[in-house]
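Enquirer: Following are the structures in question.
The numbers here are math on the coordinates, done by the rules we state, and not lab data. For clarity, every value in this text was computed on a predicted model and none was experimentally measured. Cβ atoms are built from the backbone, for glycine too; each structure is taken alone.
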Structure P
């Protein structure tokens, strides 16, 4: 979720998938959630300035590009973010033309069951020729909806870059990146593509789904590259990049009734012999096909759903290491020696990656390699790797760890509460925003002029749903009032759920805030305001509450409940002064 600064201008008064459709922002907090899912996070010098940029997608449909700030030793936002309009889980970077900068291919779900791919310039972030507004992929009666398998490279040796795309329908498409279409229409049809292959018909004979494991690699010693593809059902196959001939196929689980989810595959030369290994992550293991040979492989069953993959020579020994991020948020550095796969380091990055792990390695701009990953909660984390046995946290998209840059994640997203008010001694207003996820929630306060973080609340254990700023006790210093709940959470028959709380934070003499009061359960508190209602010495706190009660889950019987509650300060403590009673409707 995004919290813009006070003045935000939308380019051409729109936020749509066109070249002018990303915001012209003065400042923003929040990078969204599901960062880098299915390996949609890359580190590369996209603008040819000699330093790596960090490019990643999120579940809200944005692609963010962070620039390296050498003087701060941290990433910052110098580029615009690009609004694609739907969840981004496909990302590939390559050189497709004669200019010095690289290009970024983005696969995203545009709406419903319609997906698009767009290629943008790495410097201007404008669409490349023939890719403006994104390109859809049309079969006779339907389109591809989730084009999350992307690969780019010169497949057939013609010195032209091809784009491979595979999505939810089980087909493999390959097009020329400069002229993907024959007919004008911003959709690629089967007769326009260089390749249009039903992968299921080539493998097990049945229809495949979610063929999101797509990579180009050099899996043998001929001149042509190969195309490797993996599917939800577990079928993996390699095809010659020039002749389209299938070289081999394999059902990874050996069971047509089981789903292995072979996504995010990569090609990596892990043994340094010039021929790539094929790395295939699955739900219950990771498999490395040595030199791309079906019959020479090694498994590691300790790696489950390791869909964040990258490869780099981390230690200068001419062999590439394999970096893996799994659904639990574990990060591994692995290497291949002969037919053995060794884990050198393993640690937890702090955030789960159930949306599909994403990890990348940044090799320039730093003294040592950085391993950078996203996660479900929307926080980016970077680890420095000084040796084969050491790692250390060096950067994070949160205050205190971001190198003094005004680049912040709002952990968990779910931003329902925003307020402005003066909470310190300067003349600037502060912007306050709530964020959270399952079982946690915080309020962040940013200076309205400098955008520095002034305060972060402790964990409130629920989502902040309302924020108000005002002087509740007439001491000349404003308090911060926060109400919490979870929208849509019902109260079940056992009485659990649908709860919420009132929190009041007061500023101490040192300028820091501490919690002065927390109420008991007042029901999910969906909104709050501070107002003088009765002409008394102190203003009142108005709170809107409500929830759905499940009376009988079997019959589906439910009741709605809601109240308006008035709280206030009585001279020494806070208490409820009035309630409307049950209005039998959710209020707020």
Structure Q
């Protein structure tokens, strides 16, 4: 006859209103082993009871708590894992050739020092309303993910990864792997000794889209660190991360593509937002805002790197020593359609260039502050500035607009206006430097527009220099800007700078500038558009934007149509000074929509 033992104890009911979990202390009754059992040990030393029964032989593998399946996982994983709460206290692995599927709504809680290693295929696919969570259990941190040689079918979607810590790749370490990460949040992870607080890419080129990388820390790359990797990042937000180098993002020998990304409020000793080393990424439509560097490169630090930057804004960043917005060391980036605004540093509030020869085209440098070189500071550098506006910057000492030391830049169609310096060179301060200025405007700077340290001899021609400067084609007249008090340094229709420049920059009889309106290029950064009767895109100038404009634009690109300067300006829809397939795409969109 079976023996029935009744053991009744008092219980305390703890109700969690958020999770609807009912927790008890040493609860309920123990019956004979042949019957279903209702007692289980909780992980915090208490016990739990469920409204559901479970068999005693499944005690350590499947637990039902508040109608949510809870499972202990260890060892090798494969197959489908239903929506549940899982506890992981030993390393788990997806082996080469295996595939593991995690359903939406699952939550994985890892014990101290536990790793999740993937060598096969992992598909953790949640939904916007029911994500998948990987986090620590209790106060101790787990060791995060490691992906090595995983299949390209590996995907994490609508996933959150938090609470991990290891030597490198705090949240995720990728080696020779190119999975897809979409709608993933990687937050509150630590690389305790080396690189990649949130994410470390080693020889990997994953597709990263709609990510949030926040509150991670490391030595290099508090948010993301890349080594020999070329991923694509789209709509990635890198926020509030910290490191010694590259608070948000750090690259070494890597050439990723970043589109529509934001790098915000990160902190580092060097490269508060971004640190590049021997890397040439493409950054398109990227905001680098409110980052901090203790020493150099508040927004970005470039070391022997040649990135392509287009439609990038660097704003509100600070550096203790040099390059509040950007610090360049031995780097030659291509920068087009850039705004560098409201940054601050001891030297080079907007930019500091050292042994660097970048090309800046259609760049605005404004409202930056430094002791030397409020807008830009140059040291032993030969940059080329084309259609650049440097305005409303301030130097506490010298060089409100630009401070030049041992540098000979070429400035073509540059406006340097309304900058100030407390000592010398409100517009330009030259020390052992002989720049070349063509088709430019230097006006309204204080205390002086151009200040020479000793016997510097800049070559200035076809430019409007307040208080005059000797040179061919130079004038000294009010440029008549549209609205300088609000930062609009475009030329008014009555400006003497219109058609006052030259297209033959080297005086060889051949025009070097072709994309101008009127009889000659204008002085200053902003060409006055004289075809005001026609909308951009009306290449045929018939008052209608239609398929005929597409035909004309194709003919211009193919070289089968001899176009005027006005037609060229109307054809340059994206205003990048190049008429190409991108302008066709924009024109077609205008016609369709």
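Enquirer: Identify the structure, out of P, Q, from whose coordinates mean count of other Cβ atoms within 10 Å over residues 180-187 was calculated to give 14.5.
Expert: Label of the originating structure: P.
Enquirer: Same structure, new question: Looking at structures P, Q, which one was FRET efficiency 1/(1 + (r/R0)^6) of positions 92 and 268 (r between Cβ atoms, R0 = 41 Å, to 0.05) calculated from, given that it came out as 0.75?
Expert: Of the structures listed, the value fits Q.
Enquirer: To which of P, Q does the computed value 8 (relative contact order in percent (Cα under 8 Å, 6 or more apart)) belong?
Expert: Label of the source structure: P.
Enquirer: On FRET efficiency 1/(1 + (r/R0)^6) of positions 220 and 580 (r between Cβ atoms, R0 = 30 Å, to 0.05), which of the structures labelled P, Q is highest?
Expert: Q
Enquirer: Among the shown structures P, Q, from which was the value 49, 33, 26 of Cα extents along the principal axes in Å, for residues 140-379 alone calculated?
Expert: Of the options listed, only Q reproduces it.
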